[in-house]
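Only the coordinates and a few stated rules stand behind these numbers; no lab work does. Treat the numbers as computed from the prediction; the structure is a model and nothing was measured. Cβ atoms are built from the backbone, for glycine too; each structure is taken alone.
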Structure 1
Amino acid sequence: MRKLTNILVTGGAGFIGVNFIRFLLGESAASNEFKGRIVNLDALTYAGNLISLKEIEEKFGGKRYFFEKGNICDHTLVEAIFRKYDIDTVVHFAAESHVDRSILSPETFIQTNILGTFSLLEAARSIWKDTEGVLFHHVSTDEVYGSLGEKGHFSENTPYAPRSPYSASKAATDHLVMAYHHTYGLPVTLSNSSNNYGPYQFPEKLIPLMILNMLEGKPLPIYGDGRNIRDWLYVEDYNNAIWTIMQNGLAGEKYNVGGDNEWENIKLLNKLIDIVSAKINSDADALRSTITYVKDRPGHDRRYAIDCYKIKHELSWKQSVNFEQGLTCTVDWYLSNRDWTENILNGEYKRWIEKNYGGR
């Protein structure tokens, strides 16, 4: 088991990064294992929100938690942070991640995802050199594998076949990370996960978008025929998997992480409607009447499904939150944290939606 002392979390103000920091410094079992420091490097673009870490800052700020605002493409800054905090571990979440945005503005995805990862790898290579006990963990997606047919699952050996600028940029970073391991001996691990959901997720993503649209009486837009299939994974389970890989995963190995939980988008939406309508005492049929089928996304992958055999059998990881529990907890969180969502929806995100989608 690796001893992880000074962890640089890139993109720690985003959805999964926030939950990872709270996982290590909160009340989870992992927080009892981890006694070191976390440095959160985030550029605070539209999806970054430090309000999500307010309690962490109040309890651990300046002692075990430190925030550095900056862009991962700024190599000078990244090297300075490595030296200042004696970084021995990187957990690389920072990325542009929304497929729709990548279709509209691909350049940003190339800059942040590819060149930003390159900047981090170069800093790790130059500063760590032959240092033992260091690790670069890269957080990636199942979208690098492309689209599945009606049967089969993505394994770690599935050939890459990205179909959007977003997934292509993540595929490039996966290859780059592994190349630094094979060429320079950099100790790396990599995780490719299915769709994450849970608290603090930015409301451009399917589940929080639908919850908030229901609360605000807006239409519930769904792409194409609504039968695209995704494998859903609760964010705490994913962070538990990442922590497991960081501690016990073999250098140079990648691990697929999924929920074993496939849902058609339209069936997921109907499930959400049932949960939300019961929580707010509204008419489920009235909510269903607002479902609006919209033109499909270009290059929209039909189905994703993850084979988790490797991480389950080699590292003894397993999911702990079933979908009913996870969805209910997620809905409860958004209902109880309207100030958080209002802060986001009245800011840059609202202006972006109005510009690109006419306010939809």
Structure 2
Amino acid sequence: MITILVTGGCGFIGSSFIRYVLANRGEAQIVNIDKLTYAGNLANLADIHQEYAPSRYRFIKGDIGDKKIVEDIFRESRIDWVVNFAAESHVDRSIVEPAEFLHTNILGTFTLLEAAKKFWLDAASDMAKKRFLHVSTDEVYGSLGDTGFFTEATTYDPSSPYSASKAASDHLAVAYYRTYSLPVIITNCSNNYGPYQFPEKLIPLTISNAIKGRSLPVYGDGKNVRDWLYVEDHCEAILAALEKGRPGEKYNVGGNCEKQNIEVVTLICNYLDKRLGLIDARPRTELIAYVPDRLGHDRRYAIDASKIRNEILWEPSMTFESGIARTIEWYLDNRVWVEDIETGRYRELYRGE
């Protein structure tokens, strides 16, 4: 068995990764540490806990910035791999309250790296089998013009407190590889979407509001471009990087799918019009409301994922049209999950204590 420490495993991508690994790698067992901040939801893994705990899955409520908790996990569970998803990630929140972003994204990453160094380098362990995969974002690169792509050599140029904190954590991870030979791998992904995404993000917020006939806020002129990546494709890429990636390297993970925000919102509206019928005899696109642009809003992101394709033989398999249909249908089938979050009831149902 290989033991994987997944941080932030009750969040959107972390819970998807846990579900993917347990379903596809029978030799893996997972320890999941999550602080259960507002976006951490034990409901995301209720089925996993029931099926796999305690033999292959264990949950620990804790802060990755807590040295004692992290070291206890390394000591007791003999961690082979770390996959660091834990992060404050919503740009709007980082603009209003940046302190938590610095604590989790920078100090938390430092605490994890220190623990890995202590238990992997200062003890007799097979370093060839160890991996520390730090999950990052394309937002560290800043904004692109109308052409070009982010590559692994693109200079960092973050625009928000969120992306600046992720850039700092990336630099820390690289430094621990160069200084201590810690087997670190970094992945920088484009915008994820899919089931279990917290409803504050563009796609789930649009789906939820459009179902109920609420206003659909779109920043600025709606022409900001993002490269969209279906979450299960991303999970497959992370596992491939763990198994085949080279320590000290970073890999951009993209969906080969550039869309303007207004295109995404319009597609969701049109799908729901066909699926559920119009809202008061009006198309849902009439619910779109342009709002003042976000501070420091990057205009365009686009990923060159040729390195991971050529070295690790990974590329996304989900088209956006298929992925968004799956995502919309999941939210339609799981309206209680959304309502529990919107009302705050999920905090009462799943305390994690």
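1, 2: which one has distance in nm of label points 7 Å out along Cα→Cβ at positions 24 and 136, as calculated, at 2.4?
On the way: 1: 1.7; 2: 2.4.
Structure 2 accounts for this read-out.
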*asked:* One of 1, 2 was used to compute Rg and Dmax of the Cα atoms in Å, and the result was 19.8, 69. Which label is that?
replied: 2
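A value of 19.4 was computed for mean count of other Cβ atoms within 10 Å over residues 96-103; which of 1, 2 is the source structure? All intermediate terms of the calculation are to be shown ahead of the outcome.
Values: 1: 19.4; 2: 14.8.
Derived from the structure labelled 1.
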